[in-house]
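What follows draws every value from the coordinates through simple rules; no lab data is involved. Since the structure is predicted, the reported quantities are computational estimates derived from the model, not experimental observations. Cβ atoms are built from the backbone, for glycine too; each structure is taken alone.
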Structure 1
Amino acid sequence: MAPPTLEDLYPCVWNAYEESGFGEAVHLSKPRAPVMLSDIARELGMGRGSAVLDAGCGRANHSAILAETCGVTVVGLDPVRNCLSAGQAGHPRCAEPTSRLPPRMPSRQGGVALLQGRLESMPFHDAAFDLIWSRTVLVHVHDLAGGLAECARVLKPGGVMLVETSVATGLMEPREAATLYRRLAIHAASMSRRRLERAFQQARFEVHSSVSMGGETLEYFEHGDKLCSKTLMRLTALLRAPRDFVSCVGPVRYEVTLASHQWVIYHLLGKLETVVYSLRRSA
């Protein structure tokens, strides 16, 4: 495509922030709510009484929501003890975290057990779960093939793994990526869509479906609490006055906070994109 002339350019520039002429596109491109992931899980067979592993559960927010809204029993696994303790304190459905092996499944339907452990070496019996739920976790897994092989092992034959993860696009500059990944403890290989999908195959998972969402979830939250606007304004301040922030919170917290905000903005810019996979374990 030839570059526009100035005569073509400026009418478009003046109207760039208006919805006139884009009405139908704006309507068709409205972002989907994050609850779509639970809907996908239900379509794939998750129902009342299913045994679900929340792999990399963090503060157990999704574990508690799944247990409450879907009536499933959940085991939340995470390597960070502080996250599990926060989850237990914040959600009455969550039992006290443990590192004992093997963990017990929740004794009541809709309950959540929390266990400290890593994806690469899980303490569960073979074929223990009907579904594995994994959101924004695989980027932190060094041995991606080994971690996914463990997921396949603890999943029942024909069971489903629902993965939401981020991958880098061709717009991500190498130096940007290196700095971001170092600050957020991300493994570069796990950010490659090609390597990720090859690891699925090595673990004997079949890709049932994949949905490229870009920054759609962030768009959704922007319509509500203005998450993206707040993030961009905070990022601007972090970059403008680094010494002030470092003096208040220290260099480590400053760098992690800066990178966390860049993570959001890079999704909006298309340097990173969110992808949702539904995987089935081969029989």
Structure 2
Amino acid sequence: MESDQAALRKAWQAFEAGRFPDAEQECLEQLVRFPNDADALHLLGLILFRNGKADSGLELLDRAIDADPANTAVLMSRAGMLQGLGRFYEALTCCERALEIEPENRIALLNRARLLERFLQFEESVQCYQRLIALNRSDADAWPLLCNALVCLGRLDEALFNYDRLLDIMPGNAAEWYNRGNLLHQLNQHEEALASYARSLDNAPEFPNTWYNRGNILYELQRYEEALGCFRQTVHLDPGYLTGWLNRGNTELALDRPKEAIICFDQAIDRKPDYAEAWMNRDISKCCV
């Protein structure tokens, strides 16, 4: 396949720098000289798609694939365009064609897995993630997605096992300590969940959801003072966290502090005047004053 590689590099550099008109002009000049240059067709298709000309962009990518059927980069760009248009089955077909050419193509495996999940085909998505991890044990995208897919399948013990493997490799990953805590809570392993949330907060103390979920477990365990500290931190970090104010009020009430509870419920109601549960709990608190 004939092409001017120096001109193509110049076009890609312009594209990556956001100089889209320059990149388009370079591609058009290249295609005058080499009408079947797959790389120029590919890049021009991306530019047109970005400019809102989806049909023209896809047509150019189809021409690029005709010119170079083994070009997996073009196939994956086509898959991305089709996903953006909501044409998920066609996007999945592109991923599968790419994998026929390159069975270990990471982008194709990852995108195929995500697309399969749109059709609730979690067993097959799990197989994709397992292949990715076999290729790279430290794949930071595949591990969490594998765990999530296993949870969706109800294979909770297997998901927990894989969270443990993931966190052995990435012990500073606050989001996955948090997700592990949620799974342990679901498994009614409360102390282990609290420990997992603590590890998450060691790495990301600014994450209000972790404080909130930790507070919920402590409330369930009737460790109200500790729960209250978590809910206070939740609304400190995010003053608009409505259920944080609600549960802080519930905890104040559990500690026999109805006046403090009313203040919390009022905070929730100020932010959401039709918050029925906050109004109900406020009325209960008034009866206790």
Taking distance in nm of label points 7 Å out along Cα→Cβ at positions 54 and 238 as the criterion, which structure among 1, 2 has the greatest value?
2
If you work out relative contact order in percent (Cα under 8 Å, 6 or more apart) for 1, 2, which one comes out largest?
1
Entry that produces -25000 once helix-only ellipticity at 222 nm (-39500 (n - 2.57) for each DSSP H run of 4 or more, over all residues; to 500) is calculated, selected from 1, 2
2
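Using distance in nm of label points 7 Å out along Cα→Cβ at positions 14 and 270 as the calculated read-out, with 5.6 as its value, let me know the right label among 1, 2. Don't skip to the answer; put the middle values down first.
Working: 1: 2.6; 2: 5.6.
Only one of 1, 2 returns 5.6 for distance in nm of label points 7 Å out along Cα→Cβ at positions 14 and 270, namely 2.
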Here distance in nm of label points 7 Å out along Cα→Cβ at positions 86 and 150 was calculated and came to 3.5; which of the structures 1, 2 was it taken from?
2
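Of structures 1, 2, which gives 36, 23, 19 when semi-axes √(5λ) of the Cα gyration tensor in Å is computed from the coordinates?
1
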